[in-house]
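Before anything else, here is the set of structures, which you'll find just below.
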Structure P
């Protein structure tokens, strides 16, 4: 059985969401989002930097959420949640699948560090403001792409699991302004999916 090493409020939520969307059976090793668990000797054997998610599948152990999503889709997805390689929407699927880690998550990470994780005396307002500007620029093209669409490429796909999770996080941090109406509506649709609710409430 697939075993996921998981901590709440992390990218590991993407993998639970994927499992639920695909109806897969899985086991969770739920850890605290805290160094005592993530930086333990035991977990560093799974991930050298002490991060999540990590997936165990028999003799296979793999980390990085995007890599895990692609692995699970290839081995257990049965062709779902992904357009065929010759479909017209396939290039756009790839673009949005990777856009989250390339453009959206870096400023989100900085915002988290300088507004939540660091003690107040170590937070840098200038660094925070720069990250907020970068994130604002990064999410604007997504809002434009969602015009007239329910999901990123029309129908729901694994690109929504990757980028949608990031946009949910951005919205929760108060970084999606009301004028980005397409994006606001999209996040609400994401939040309404039962599989997402299961993943986010663990």
Structure Q
């Protein structure tokens, strides 16, 4: 089942997308606060669903943990989890004035400004290792396993290749050699001079 693309007029919709360790969630929250937009995270909604399924996604770095990977494998087997999240996000997009931290909305929404934050697997693993207090080797191994399964989910559901197909995006930023403040500053300039002027 595919969700139809919807058109949202005269409201601000910004989609921030990227793979784990790209910094998308932290930056999306800051941008939402700065521009007084509502922030919604696909990962947060999935965690709520995970709790309902009996998981305990409370520890830092849960997505890369054994339990997090087990939930990911369950998502691979049954698309109902991701379909529930995407249906909810399409409803939120209709309300407008939102920043969506989502890996699917850039493809499912016709309207909105779509930003991709990219970084190499090694750089992202370094960031996750610092965040979760694990080794870079452990982080890289977990990333590869997680991303292979995540990409398979979206290929099966919507026929797009996450991290390979950049067709929907209006702005792509390589964050490899940038710190959080530099990325935030660049995205603010993009929003001020491109995104907001389009509304």
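Bear in mind these aren't lab numbers, they're just calculated from the coordinates by the rules spelled out. Quantities reported herein were computed from a predicted structural model and do not represent experimental measurements. Cβ atoms are built from the backbone, for glycine too; each structure is taken alone.
Here are the numbers for this structure:
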read-out: For percent of Cα pairs over 24 Å apart computed as 38, the structure of P, Q it came from; value: Q
read-out: Distance in nm of label points 7 Å out along Cα→Cβ at positions 27 and 43 derived as 1.9 - corresponding label from P, Q; value: P
read-out: Highest-scoring label, criterion being relative contact order in percent (Cα under 8 Å, 6 or more apart), among P, Q; value: Q
read-out: Value 13.8, calculated as mean count of other Cβ atoms within 10 Å over residues 163-170, assigned to which of P, Q; value: Q
read-out: Structures P, Q, by Cα Rg over 2.2 N^0.38 Å, for residues 83-122 alone: label with the highest value; value: P
read-out: For helix-only ellipticity at 222 nm (-39500 (n - 2.57) for each DSSP H run of 4 or more, over all residues; to 500) computed as -16000, the structure of P, Q it came from; value: Q
read-out: Given 2.2 for distance in nm of label points 7 Å out along Cα→Cβ at positions 99 and 131, calculated: source structure among P, Q; value: P
read-out: Distance in nm of label points 7 Å out along Cα→Cβ at positions 11 and 51 derived as 0.5 - corresponding label from P, Q; value: P
read-out: Among P, Q, structure where Cα extents along the principal axes in Å, for residues 75-146 alone as derived comes to 52, 29, 15; value: P
